[in-house]
Structures are given as structure tokens and as C-alpha cells.
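Trainee: Structures incoming, each one as C-alpha cells.
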Structure 1
Amino acid sequence: MTQLPSVSRRSFLGAAVAGSSILAGPVAGTSAANPEMFLEAAREIPLRNDADVIVCGAGPAGVSAAIAAARTGARVRLFEVHGCLGGIWTSGLLGYLLDFNKPGFNAELVRKLRERDAVRGEGNNGLCYEPEEMKLLLEQLCQQAGVKIQLHTRVAAAYREGRQLKTIITESKSGRQAWQAPVFIDTTGDGDLGALAGCEFEIGESQSCPCQPMSMDMLLVVKDAAQLEPYTHGSGSGQKRAVEAKTKMLEQLRQAGHEPSYGMPTLFPVRDNLMLAMMNHEYGVLPFDAAAVTEATLRARAELHQIVRRLRSLGGPWEGIQIAATPEQIGIRDGRRIRGRYVVNQQDLIQGARHDDAVVRATFSVDIHAVTPDASVYSNRGVKTRPYDIPLRALMARDVDGLMLAGRCISGDFIAHASYRVTGNAVAMGEAAGAVAALAAKSGRQPHDVPWSEGQAAVEKSRTLG
């Protein structure tokens, strides 16, 4: 691959300070045509093209894609906006592994977390884990695979040549940087890269919501977790009485004088007297409206502190309860669904669809959290899910070449998304996208020209390296 030139550090810094010395367009300033707009001056920024595959977003799908691509022999860069890998698992303190009873990287993660005594319960599904151990494990696995990680970095722009995505722009403490690669993977969760590249997308039940609510979890330290067993959702194959435990937890909150925004408050075991709680809903918030997400975050964190103060006032098993941590990122269920070469849809779930290019068989039910505070807590909208396949085509952007998708931003409708959005499916999608992206980049093909039989063989081979 030909190395493209980049500007020197001196010229880059000079451009950042002086701007006008290398202007290719108008001087920065308020637009004369529209005083509510600001014209940003053109400038040169550093350009790198040292990767075969660039993965944007290091959540469950992103780390899986990066590791699979690297194990398939690609040079991989992985960008993440937060200060750790793992996304909702870590920055979001999800604390629970759903639809995880699958082979490959799902099983590898559970095995390696278990080796660290960092999961609770038997089996491979519905497990509570320790977020800090998850952070370290993901970092080590990416480093072992040779993935180049850059944290605190957000994708800010994307540029195409015709249909081909060629360049992305990131922003970080290092300023704006440009990156080129043959193949990119959008694992931002909210479909940020796909939207910036000009892909069509949907969100919620329509283009402008209503969306499933956001939730903020919290880690709690309690006096004696054993005394809270009646209110605790179990972990692993031995979990019992989950609905009963949630109902009793709701009764405790009401007794403490608090009506939670989430009608099925849930308490999970993490380790010893460390527990995790999901007791919050924030309704009707678009995930790419920064002001609205900020307001939701502030409301949610305030509610969590109020919940803990109220529970503490009950005394007994709640005596001394305190918050150990709230997440860096509020949990987002509904983001953009980028239009792909196939749209996973409600009928696929009802019929138990089978596809020759199936990358994962999803088994999770339709799980729609109430879109408004006065609605039922959960709904499946009358859709009874049979195990169904997610095809590779749903992981390929329809409108842009050289762009793959994995995680909850893949191509699907509102009902299907409410099933496949859980992290066990995101991991399997990431594996498939990473392997196919690596094969395409290294052979000079488009991802949609790589037969799934070839991609599947690469996934299986990468799994042997775990």
C-alpha cells in the first residue's frame, strides 16, 4: 500500500493556531448568508493510512470485530470515545451478559472471565461479571492480537470517493486527524460513522422516535448481600424468581417513598457485597442529541442517588448502602439502524428465518421497554420469537462501499432490533464483520464480494487463536 503524505507537526500546529496561512476556503467567521451559522476555515490535518481495517467504537461488537480482523491477519486500528474498551459492558456498567450461550468469542470471554473469578453463576448465559476485570481482559486480548487502540477519540467526519468510503476524521486531545483504510466497521452503537458517511438510517419506530428509554445502572456496596437475596436477580443457569425479586424490590422502593422511573427495578450480584442495580428509565431521548442526552444523564444520576438515600433510610438490610460508581455513559437501547443490503425484520423473528450467509442465530425475545412512562414496562408487541438467523448482508451498508456494521446499528426494523440488540449477538456480529473486513482488505475486494463460506472459515480459524 502506498504511504500517503502527511503534513509535518510544525505545519499542523501552525495551521491550528494561524489558520489563514494554509486556507483553501473562506476565512473563518460568521456566515454572511446565515448569521446562525459559522464558516470554519479549511486546513490541513495529519493523515495516516497504516491500517487495513479501521473499527470505530470499542463496545462488545467493536472489540470482537477488531480482534477477529487482527487474528485474520489484518492491520487494525480501533477507536473509542471513552477511556476504556467495552462500551456498555464497562463505560455503561451493564453488568449482565445476555444471549451469550454461543460459540466463539462469547464462549472465550466467559471462559477467561471465569479463570479470573470474575463472573457469578453457572453456564454461559445471563451471567453477572465484574466490569473492572472486563476492562483489563479486553485490553489484553486486543494487545495480544496486535490491535492498535486509541482511546478518547471520536469519529467526527467521513469522506467518500463515489460510493467508496475512503477517509474518516477523528477528534481527540491530539486535535483533528485523518485516517484511511480499505475497509471500515461502524460499531459505534448509534451508527455515527454510517450517518456521517451518508447512509440512510432509521431510529425508534420512525425517523424521529419514539425510542426505547435509556437507563443508567450503578454499582452498590451493601452491608450484607446475603440479606438482600429476596430482592436479588440471580446469575447464570441457577437464577430463579427474577420477576418475584423485581416485584419485591419495587415494594421496597415504594416503602422508602420513591416511585422509580423503571417499574421493574433490578438488583444483581457482582462479587461479595458489591452489587449492580438497574432502576432508571429516561424516555424519548434521541441518542445523537447531545443536549438531550446530557439532561437525561443528569436526571438519571440524581434519581440513583435519591434511590440510595431512600433505601438507606429503611435501615435493616439496607443500612449503610452506598454507591460505588455510576457509569461514564448512560445506557442507550435505541440508536440509528443503518440501512444495509438486507433488513432484519419482524417476519424473520416470527418465522425463524434461515439464511445461507447467517453470521449468528439470535434467540432473545422481543424486549421493548416502555417508550413512555405510562405504558407497560415491557412488551413484545405480540411477536413470539423463534430462533432466527442474522445474515451477513445486514452487516453491509447499502449506500456506501467499504463500510461494514456490527452491533445494534445493523440493518433491521424496530421490532427485530428489540431482539438482536443484546450483547451476545453483538459479539457474534463483530466476529463476522471483522473477519470479512480483513479478507476484503487484504485481497483488494469489497466486503460484499467475499463469500460467507470464506468468511466463516476465517472466523473459525480466528477462534482457534483464543
Structure 2
Amino acid sequence: MSWGHATSPDLVHWKHLPIAIPEAQGISIFSGSTVEDSENTSGLCGAAGVKTPGCLIAIYTCASQDKQTQNIAVSRDEGATWTKYSGNPVIDIGLKNFRDPKVFWHEASKSWVMVVALPDQHKLRIYRSPNLRQWELASEFGPAGAVSGVWECPDLFELPVYDNQGNLDGSRWLLNVNINPGGPAGGSGDQYFVGKFDGRTFTEDHPGSGPHWVDWGKDFYASTSFANTGNEALERTWIAWMSNWQYASKLPSLPGRGEMTMARHLYFQEPPAYPPPTPAQEPLLLVQKPVLGLPADKKYTALFGAPSFQTLANVNQRIVTKKLSGSVYRLRFTLDPGDASEAGVRLRRSTNDPNEAGKEETEVGIDMANGRIFIDRSRSGKTDWSPDFPARVSAPLKRIQAEGVPIEIVVDSNSVEVFAEDGETVLTQLIYPAASSQGLAFYSTALPPGTAPARVRNLEMIPLDRPASKK
């Protein structure tokens, strides 16, 4: 079985699962990508010299017992039917592990570019082609960053850079590659590199500064990006498979294999001038913002009209008064832990009483002693089906300021995605609570008299579930 998703011109990315689509006897189709060949550069879309908007070319890996090769197929009806290219494979270097081609059009060099993984060598190869059929090797990248597992599902694209006033300040290229095992929370993970790309070679800005993790949770893997989804010249959005190869074959949702993450809009942010970055620190920050198609009839619930901080007791009382609960919603707030060693919010609770211990709940909080933000799903619901699942995972906060840490959380039926520090620090976790566990409450560790309590401001909640349609 494979899964995919589409936009244009970089359309589809397929992640291979234990049961793959058969290509021929003993051969399977693994990951790949799809582009729109609107200029008919391939010559496969129509008559020579005729533009062919809507003609799609899929580039994918064929895997046998002995080797993996890169192949293409064409669709002249916007993806309804496909014909394999008679000249396949288009790249064959005779290796058993050589997969996951991501292809895009590089306007500056007027060529198609492919980035593809040499998984067990911890390398990426970059190829160029004028027509998607004939490819030349341009360069290699790696080993670099995290190399304790195989490299898979690479991607390469340009992103805008914004300064601290929100002004566009040039661009940089992001090269990302997924690794398994070796992720920051154990098992699967996704790392990225920042640099320049001239159509042939990716040059990292700060070699040796990594690894830089896209997501610090356990359930963000095989990410892929989409181009040309809007009007912005460098707009880019991606999604990922929300699971981990540590336990993908054991999920309580079987025969499903998890689900997809929220789509995330991407850009680079310049950090504040103070404190200045160290020589080993990546100076540009990757920002991920969740893309939410909010229903027009869904209005956010502001818990407080004024932006001033409120004590957690006041916040919890307002939650009770407004009867706020749910299983699918967006929660946004700024959290100041004060002198508490730990403070945060408990989601998908088995009780609506903030003073009552919940048998089920997922905690998202700040660990002040270690300067980290975390998700703790050890009591989130069904957790005993894998020893690798009931984990508390965390990420280092880039800065804890006096005005608190801005946090945005997208809660779904069985997942939590945390976007902290305005999307600069991200964690994604699956959870399996009971459908009835919909409580919500803030908490902090106990404090002696005379110390600063944890506080919250700018708290709002937007329900995202849609009511059942009336028949």
C-alpha cells in the first residue's frame, strides 16, 4: 500500500509501506514525486512544440531484491490514468539502496533537478535533466548531520527569509532528509540543512552545526513539500506521515498506519540580535505555521478580553464557566511559568474538573529547570501496545523571555501538534484517548508563598470539528 497527495507542479510524494504497489513480478513501487510538464519538455505529453498544461510526470523508485532504480510515468488526463515510460529506468546505478526521488523545475538553470537518497551511505545525489528522461549526475551531499540511521525521502527547495520586523530579506535553500532510526525522540526523525543551491550543488551555510531537527516529537516522518499553491513566489507548504517506524506495525488504528500531519507553511526567520548566535549555531530559524481551513461559522473563544496575564486558577475557572472542552480544536496562549519548575496545559482529559486528577490526559508544558518544552503522553489513553509509545518528548526552547512563551496547539481526535515560539519549535505526537476524554485544564508545580506563580495571557480556543450533517 502507498499513500500520496497532490498539488502543482511538485505534486505527489509516495511513502512506501510494508505492502507496496506491484510494478511487475518481484518489483515494487516505492517513494517518488510528480511534476506538471506544462511545456512538454519530456516530449511525452503531446506533439512537439505544443504546450501541455495538466500533463503530469511521476518519478518513482522501482525496487527489486537486487536493486532500486528511478522510473517515470506520464498522465495526460490530470492523473486519472498513467502510462509507464517505455525507456525505463531513467537512472540505474546498480545499487540495492537508491530511492525516493524528489523532482522540481529550477528556473535559473532551466533544468529539472532531482534529489535522491543513497540511504545506507548517508548521502544525497543531485541530478539534472532537460527533459525528465535523460539525467546527469551534478553533485553529492553528505554524510552530514545525523547519520545513525538510513536516509530517506529527501527534499530541496528555496524559502524566503524574514527579518525581525517582518520584512523580506532574501532567501535560502532548505535541504531536508528523513532518518530512521536516529530521530531526536527515538526512531524516525526529520533533519534539515540551510544553504545555497546553484542548480548543480547544494552548499551548506554552516557545516557541522547540526543536526537541526524539523520536529522534536516521535511522529513526523517522510515529509514532502508542495510548490505553486498560492501567489507567493517562494511559498512552500509541507506535510508528513504521522507515525514512527518503532511501532508503525502495532498501531491501535490498524490496518491504518497513522495519518498525515497538519499542512505547514514554511519560511526562515532571522533570530534576534541578542544574544548573538554562537559559531556552531544555525543563525536562520525554520518557522512552521499550521495551515487551518477554518469553517466560516467557527468563531474563536477568547477567554479574556484584556491581554494581561491571568493566574492559572482564574484561567481554569473561566474554562469551567464557559464549559470549554472538545477533541478537535486549536488552542493559543502565552505561558509564563513564573517560579514554577514546570507549568503547562493538560489536554484530552477524562474529567472536566481542573482540580480532579485525570485518568487520561496529555500534558504540554515547559520544564524551566532544563529550558525545554515537552509533550507527555504517558497517560494519554491506550499506551500499553508498544514500550516505545508512552513517552515524554521535549525540545530545547530557543529563548524564555519575561513576557512568556507563545504556544499554539492543534488537538485532533488522536494527535497533538505543538507550535511553540511562533512556530520555531515544533513537536508532533500521536495519542489514543477515549472519545469521551475531552477535558482541558492548566497546571503548574507547587510553589511556596511569596514566589511568582505561573500565568497565562492571550488565551483563545477555536473548535475545529464539524457537526454531523443533517439527513
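Trainee: Here mean count of other Cβ atoms within 10 Å over residues 53-60 has been calculated and equals 32.0, so which of 1, 2 was it run on?
Mentor: Values: 1: 32.0; 2: 21.9.
Derived from the structure labelled 1.
Trainee: Tell me which structure, out of 1, 2, gives -0.35, -0.41, -0.77, -0.98 once log10 I(q)/I(0) by the Debye sum over Cα atoms at q = 0.12, 0.13, 0.19, 0.23 Å⁻¹, for residues 357-412 alone is calculated.
Mentor: Working: 1: -0.41, -0.48, -0.80, -0.93; 2: -0.35, -0.41, -0.77, -0.98.
Structure 2 accounts for this read-out.
Trainee: Something else now. I have -500 for helix-only ellipticity at 222 nm (-39500 (n - 2.57) for each DSSP H run of 4 or more, over all residues; to 500), calculated from one of the structures 1, 2. Which structure is it? Show your work: numbers first, answer last.
Mentor: Details: 1: -9500; 2: -500.
Answer for the origin of the read-out: 2.
Trainee: Continuing with this model, one more query. If you rank structures 1, 2 by distance in nm of label points 7 Å out along Cα→Cβ at positions 77 and 181, which sits at the top with the largest value?
Mentor: Structure 2 comes out on top.
Trainee: Then there's this: Suppose FRET efficiency 1/(1 + (r/R0)^6) of positions 125 and 317 (r between Cβ atoms, R0 = 25 Å, to 0.05) works out to 0.00; of 1, 2, which structure was it derived from? Present the calculation step by step, with values, prior to reporting the outcome.
Mentor: On the way: 1: 0.30; 2: 0.00.
Comparing all candidates, it corresponds to 2.
Trainee: If distance in nm of label points 7 Å out along Cα→Cβ at positions 109 and 437 comes out at 5.0 when worked out from the coordinates, which of 1, 2 was used?
Mentor: Working: 1: 1.6; 2: 5.0.
Derived from 2, not from the others.
Trainee: Suppose you compute relative contact order in percent (Cα under 8 Å, 6 or more apart) for every structure in 1, 2: which one lands on 20?
Mentor: 1
Here, each number is a calculation from the coordinates, and none is a lab measurement. Model, not experiment: these values are computed from the prediction. Cβ atoms are built from the backbone, for glycine too; each structure is taken alone.
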